[in-house]
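Where a number appears in this text, it was derived from the coordinates with a stated rule and is not lab data. Quick caveat, the model's predicted, so the values are computed rather than measured. Cβ atoms are built from the backbone, for glycine too; each structure is taken alone.
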Structure P
Amino acid sequence: MAANGLETVAEAEHRRALVRHGRLLYRLGFAPGCAGNLSVRISANCILATPTGCSKGLLKAADLVTVDLEGNQISGPRKVTSEIGMHLAIYQMRDDVHAVVHAHPPIATAFACAGRALDQPLCAEAVMTLGTVPLAPYATTGTDEIAASLRPLIPSHTAILMSNHGVVTYGDTLLDAFLKMETLEHFAHICLVAHQLGTPHLLETHAVGQLLDAKSKYLRNSR
């Protein structure tokens, strides 16, 4: 921590944000039991993350742990989540990412369990916010296989379905990563109902291009 205390203040805010968003995931039904995990990048080589075996609805700031980019635990009273590998893979490959959320939103997870990516351009908001959401191959939770299954998809996406497991989203802030998770579950619900109603009407290629152009302009203007 810096001698002037600025890092202490920043870390305290990150801890509060992780607790707040963990509870939101729990209340939405995206992280039942002890499922799900969240992290934020608090320095060039340090990650603040949720511990293993902890309900996100009961999470406290003091429960959080810090690890370096190699996964070595630096501090914290509990062990880091066994799924920290997926977080580290994303941070290692994406310098622009400062937060990662992994959860099990039920409808999106059902798509992952059915072996179906959420990559159809059905909804303008999803195209703008998420782009295509691919499906990573199955990997055993808590092992290095998880990170390996995600690595080919990490550079080109910010939301990934994990076969027979759940979802991971990431962004430049914790709020950004959380909103992607929320939007993804909403989009999965739309896709499910659209298929139940009949043949979904996909956006045409030129319409998708216009949305992506609009997204690029928005991102440039917001910087």
Structure Q
Amino acid sequence: MKKCAIYARVSTPDQRVDNQLYDLRQFAAQRGFEVVAEFTDVGISGSKARRPGLDAMLRDGRKRAFNVLIVAAFDRVARSTKHFLGVVDELDSLGIEFISRRENIATDGAIGRLFITLISSIAELEADLIKERVRAGIRRRKLEGLPVGRQRMDVDHDAIVAARLGGGSLTQVADMFHVSRASVVRWVREARQTSPALPTSIQPIYEYSEEVAA
């Protein structure tokens, strides 16, 4: 049985890696792999070449702790083609097979390597085009004298926290104050950190699925 490692990443602290990990564990089981390590980076952009989880994965790879690495998608590893191929090349030099679940690509053959190079190049081109469209939009708004950037939200954080701790579900509170569920979770977490006396559980309404999704 091949020894397998999992790498998962999310870009913001409000996101969770749980869904990626669950899917990749199932994927590994279907392939008959033994998962011996899981590496994660939370709240770190894929544009950063140095990440704690990614660095730890490569260190263990150099120690031959596993011989297969699976990820949810190419962009979980890196945003730039140069960095992505650098990681894949190092894994290949160590004899570690790289598998991307979403793209259904593995590096155990020449065709897989060719697809990885082509797809990662297209992904980088798409990201560059999006950035250029954003810059064009910003230039247009400046020329028209319109505000640029995220506008301040005039919301009552205390009221949101009170509504949530009072038993309101994430969806109810978010809809009531016209904010995202992730924002509700973040503000409640911050309130608990600054005020330890706040209750740690939410009664009487508890929506497990929404908490996990947040």
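Each of P, Q could give FRET efficiency 1/(1 + (r/R0)^6) of positions 85 and 181 (r between Cβ atoms, R0 = 35 Å, to 0.05), but the derived value 1.00 comes from P.
Highest-scoring entry among P, Q, by FRET efficiency 1/(1 + (r/R0)^6) of positions 61 and 109 (r between Cβ atoms, R0 = 25 Å, to 0.05), is Q. If FRET efficiency 1/(1 + (r/R0)^6) of positions 133 and 189 (r between Cβ atoms, R0 = 35 Å, to 0.05) comes out at 0.55 when worked out from the coordinates, which of P, Q was used? For FRET efficiency 1/(1 + (r/R0)^6) of positions 133 and 189 (r between Cβ atoms, R0 = 35 Å, to 0.05), the value 0.55 is produced by structure Q.
For the read-out P(r) over Cα pairs in 10 Å bins from 0, in percent, a value of 8, 33, 35, 18, 5, 1, 0 was computed from one structure; give its label from P, Q. Of the structures listed, the value fits P. With FRET efficiency 1/(1 + (r/R0)^6) of positions 101 and 141 (r between Cβ atoms, R0 = 30 Å, to 0.05) derived from the coordinates and found to be 1.00, which of P, Q does the value describe? This figure was derived from P. Which of P, Q yields -16500 for helix-only ellipticity at 222 nm (-39500 (n - 2.57) for each DSSP H run of 4 or more, over all residues; to 500), as computed? Going through each structure in turn, the value belongs to Q.
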